[in-house]
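Following this line, the structures themselves.
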Structure P
Amino acid sequence: MKKKQILLFIVTACMATISSFAQFSFVHLSDMHVSNIPAANSDTNAQYFQCAIKEFAGLHPKPSFVLVTGDVSDIGNMPILGMYPTITQYLFPRSLPNPAVGDYFIDSAKTIPIYFTPGNHEYWTGFDSIHIPISNDTLFYYPEQITPDIDYVVNTDIAVIVVLRSGHDSPYGYPPNPALIMGTGLSNEQIVWLRNVLVGNSSKRKIIAMHHPPVNAAGTNSDGTPFTELAIDTATNSLENNRTNFLNICDSNHVDVVLAGHEHQNVVANRIGDTIGENWSNGPRYVQTAAAFNRSYRIITVESNFVTVSRPLRSCNVTGVNDKSNSVNITVFPNPAHDKLSIGCTQKSEIEILNTQGQLLKKLTAQDIHATVDVSKLPAGIYIIKIKTEEGITVKKFIKQ
């Protein structure tokens, strides 16, 4: 592995909108695999990405940012320009040359920045004659079109989010057993820098984001079915270099959550690979979020005393109909909700609460313009609100935590 200079980039100015609040939330995505050609296991022409960022921009409370942990593109170094313009044409501003960290936003008002770190697909240049991926160890188009090839920090009053690069495929290409492929991992310089950042922010909540999972365990696919790909041990598809040092740093510095992807599954594990709940409180949680090309994401809520990780969620068309709105103004608050859900409407309405299978759970008839719904007994997950007015039907989603 070639050694690269590790640069420190502290993002503070673009976080000013959240630094004064006692809590904030953000969206975690991984493995977008956006492609400008039809390909298996990819988001061709960013159709799901376009839908997802519109949905995220409409969440309430509004996420402070979106964080993507690698495999932004399906083939990041594919000549001439990689596949990144397929993504950046839908961000704001459009297709910046050599963008800095946090330069891109998912909304035209530029209130929700999107942050990236590279995955192993960023290093891919194509495939050989038997369809084995060919990799480079240099990112040519990623820093030109997405964000600098650096490790960096998103800093707020109550939390520090450290974004790390975990490397290209090692070894290059796929051996007979794909489970043996790891990211090259972290350099000694990265380890020193990470430790210094965490020590310097000892009073804050600590979140680390990277592409390869430092701890692996069997979880579920995007649709909730069991993940059945081979996992030899907790280091399967993980970090080749400095994995143990990284885990020790997480323990000694009381890291709350490590966010990753790569495996295309949803799972949360502790250091020794035991599957745990999203909001286990006895040590660092190693969280994987399934592939964004399968519409998976999570919402991470950061408070001064805890970091809450949502259950796996799915964006876009979960019930066979997309969210839509007419001239009726609908508000749903808070979202995510724990006990009570307030639904506001500019007209009298009938309100139905359904699960994602379309089963009716609650119905409120002839409501005034505001309604409060008790959702405390609903299991955690995603639900549909169908609001009927004289002007038609409006569909909204809410998350029960």
Structure Q
Amino acid sequence: MLANAISQQGTMGGNTKIMLEFARRWAATEEVNIVTYEEGLKTCLDYNLNNVNYVKVPSSKFAKFGVPAYYSIQIIRTCITSLKIPKKTGFVVYSASNFWPDVIPAVVMKRKNPRVKWIGSYYLINPSAFMGFEEKWHWLPNMRLLASNFMDRISYVLMLKFADAIFVTNDLDKKFFSDRGFPDSKLKAIYGGVDLAEISEVPEQVKKYDCCFVGRIHPQKGVLYLIEIFDRIHSLKPNAKLALIGNGPKWYENKVRLEIRKRHLGKNIDLLGFMDGKEKYKILKSSRVFLHTSIYDNCGMAAAEGMACGLPVVRFDIPALKVAYPQGTLVVPLRDCKKFAEAVITLLDDADLYNKIREESLELVKSWNWTEKAGCLLNFVNTELCSEQG
């Protein structure tokens, strides 16, 4: 596994979560080597991922010279490090992200040894730099998105040319690659998963929060909409409380805190920072409704974790989420904070509807078990990729 761009300690991106959960389960029957940088190694060890082999990439000291210099050195070092791993029949390379430090070394390994099978991963197709996550036209592009989209373009071109399979998040994302000539049979939708066993170990909790949000504090996740929605709920239920779990870029976190102060919601919103595992599940089980406020998304595992903890979900109407969450949610028009707040209040006040949506969500999430998903994908790798090597 090439994991040279996974989340650092104290964060957990979707691509990192998927890699960690798959590695833990695949290592039960297969030899798993994880190639990662120093901070990535700490993330893996914090996650108690102890049944794999680690191949540490020396950390680059060129970060102070900017991202291009840092990435260039890390790519070269990752290529050199990766090529030292003994290649066996059936050797499969899985790149945990679509960032260059994971993609380019995979291409080098593939070119060096054509018998290597490469699985690329492409878990979120970014919006246009001129549209942004709000999908509203701007005359000046978002420079972060512009740079990210340039890098993404190189990555997906390399995957189209060299990858033997590509993991995407949602079945709707397959079209992006199949329209560009990649075989549909080599595209697998992951969606993510839930650790149902670990969640079941957490006992039911006293309900402390009316609402809960889990996710990255980022414009994509609609966190400013979340604050407006909760403000509307608070205006009708002054004692309502919101648990907000997650972290993100400091500039956006500060923007969210300012909005909370401006709306005088400091006593009603608990900013809990990053949480994972049982600590997070205790908060979820202490809540009544999960608010999935993403405005640009193709899945979102956090909502499934909320469902597994017995929470009905309210979400915006996004095409990909219709596929990911066909039941167990109340759906409102995109960015309509008034309708969103009304849906939450309806759930809180209508016990029959609450229980109906709750039962639907518990039924749906049974299919999100990480163990079953990992087994299914390992079977795909062994039958569709490794069998071709003879």
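Values in this text are rule-based calculations from the coordinates and carry no lab data. Remember, predicted model here, so these are calculated numbers, not experimental data. Cβ atoms are built from the backbone, for glycine too; each structure is taken alone.
Just a few scattered comments:
- Among P, Q, which structure scores highest (criterion: distance in nm of label points 7 Å out along Cα→Cβ at positions 166 and 222): Q
- For 3.2 (distance in nm of label points 7 Å out along Cα→Cβ at positions 150 and 262, calculated) the corresponding structure among P, Q: Q
- At a computed -13000 (helix-only ellipticity at 222 nm (-39500 (n - 2.57) for each DSSP H run of 4 or more, over all residues; to 500)), which of P, Q: Q
- At a computed 15.1 (mean count of other Cβ atoms within 10 Å over residues 182-189), which of P, Q: Q
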